[in-house]
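Trainee: Each structure below is given as structure tokens.
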Structure I
Amino acid sequence: MGEILRLGLILMLVALVAAVALGFVNSKTAPIIEEQERMRRQEAMRTVTSSLGDSLQFDSLAVEGLANPYAMVDRRLAVVAVSDAVSGDRLGYTFVAYGKGYSSTVQTMVGVDSSGRIVGCSILYQQETPGLGANAENQPWIGQFEGKRISQCSVRKDGGEIDSITGATITSRAVSDSVREGLEAMREQDLFEGGERA
């Protein structure tokens with residue numbers, strides 16, 4: 001009985017030391033990870049809006065009454081206004097779309113011009129099946145969204161103009177539907193010039 005008690009006490013001490021060490025490492029690395037994530041998002045915003053100009057300024061936009069199509073994945077639609085840094089003219093918007101894929105929530109950075117036409121998309125995060133859903137990151141597929149409007153942002157099987165990834169229709173739908181839903185929420189708040197309705 002004494003031997004079992006001694007082994008239990010040793011195991012408890014080892015677990016306690018490991019927990020304290022893990023907590024310490026986490027407290028030191030969390031700010032670094034957060035900063036890297038912020039920089040990665042900023043770079044993605046610049047990439048998806050690069051066709052709008054060379055000198056761009058990004059400002060968070062508070063839109064009263066903006067619907068949240070991403071509540072089912074515990075995320076929210078946050079719109080960022082894209083303006084010309086010199087003239088201050090609003091050129092478009094960028095936002096992150098969240099869609100429930102086959103094995104993860106796929107995060108897509110989307111850039112749109114002021115009329116609601118997509119000017120760029122890139123996958124920020126996904127953990128879909130390698131060789132199938134993970135192919136959503138590849139330029140030939142994600143590049144299909146450029147130039148599209150709201151009504152075109154569905155897979156062909158659902159009446160849209162986006163070709164599904166072979167063997168990964170769930171991921172394809174997750175990305176296209178999340179992009180379309182974000183654009184629809186923005187359209188409902190009249191963020192697009194010319195009253196984009198399609």
Structure II
Amino acid sequence: MGELRIADDDAVDLSNLQRQIAHRDDGIGRAKAVSAAEAVTARNPGVRAEALTERLQGEALEQEVAGADVIIDATDNFATRFALNAACVAARRPLVSAAVIRWALQVTAFRAGGQPCYRCLYAEGDEPQLSCSETGILGPLPGVGGSLEAVEAIKVLTGAGDPLYGRLLVVDALDMRLRTVNVPADPSCPVCAAGGAGA
């Protein structure tokens with residue numbers, strides 16, 4: 001039997017429904033983690049889905065990451081992505097990540113304990129501090145990103161194919177162009193390079 005642990009401390013809002021397909025109108029106001037876990041088990045009762053409704057930080061985040069086989073990042077802010085990345089590097093757990101802004105989607109995977117890591121791709125302090133409502137997101141794109149993350153997670157778990165390690169898949173939905181960009185390891189990365197906090 002498969003097991004998913006879904007962590008989210010937010011509640012379902014009407015503005016989420018056009019892009020977060022796990023939730024429905026009657027779930028507005030409910031915990032997102034609970035709503036998503038119920039959606040998973042309704043579709044496949046053979047999957048055990050556990051909802052974690054508190055914000056995972058520090059030791060709690062590290063423990064959850066260490067107990068997982070693969071981590072899927074579906075967050076919407078850089079601070080959480082950086083913390084998740086550091087925990088994955090420290091625990092030597094693979095990370096699959098996707099991000100959406102306006103008409104653009106990015107998907108990648110980071111090998112367990114390897115290089116590069118998310119911090120090699122984006123430096124802290126350089127990231128834009130904008131919310132989804134400020135930037136806008138094409139409604140169907142998060143679902144596309146989630147499906148691609150699921151494909152990458154299956155590849156990581158089963159050893160099939162060639163995961164997006166060291167590569168970033170970029171989807172320009174406005175012009176419907178796909179390209180893959182190489183992501184080199186940063187030799188001075190404070191998280192995954194030798195001597196870094198996560199090394």
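Trainee: To test your reading of the models, identify which of I, II gives 0.05 for FRET efficiency 1/(1 + (r/R0)^6) of positions 3 and 35 (r between Cβ atoms, R0 = 30 Å, to 0.05) when calculated.
Mentor: Only structure I yields this read-out.
Trainee: From which structure (I, II) was FRET efficiency 1/(1 + (r/R0)^6) of positions 59 and 179 (r between Cβ atoms, R0 = 30 Å, to 0.05) calculated, if the value obtained is 0.90?
Mentor: So the calculation was done on I.
Trainee: Thinking only about distance in nm of label points 7 Å out along Cα→Cβ at positions 115 and 147, which of I, II has the largest value?
Mentor: With respect to distance in nm of label points 7 Å out along Cα→Cβ at positions 115 and 147, the highest-scoring structure among I, II is II.
Trainee: If Rg and Dmax of the Cα atoms in Å is calculated from each of I, II, which structure is the one that comes out at 16.5, 50?
Mentor: Clearly, the read-out refers to II.
Trainee: Right, something else. Of the structures labelled I, II, which one yields -12500 when helix-only ellipticity at 222 nm (-39500 (n - 2.57) for each DSSP H run of 4 or more, over all residues; to 500) is computed from its coordinates?
Mentor: Label of the source structure: I.
Trainee: Moving on. When FRET efficiency 1/(1 + (r/R0)^6) of positions 19 and 83 (r between Cβ atoms, R0 = 35 Å, to 0.05) is calculated for each of the structures I, II, which structure yields the highest value?
Mentor: Largest value of FRET efficiency 1/(1 + (r/R0)^6) of positions 19 and 83 (r between Cβ atoms, R0 = 35 Å, to 0.05): II.
FYI, it's all coordinate maths here, none of it is from the lab. Since the model is a prediction, treat every value here as computed from it, not as a measurement. Cβ atoms are built from the backbone, for glycine too; each structure is taken alone.
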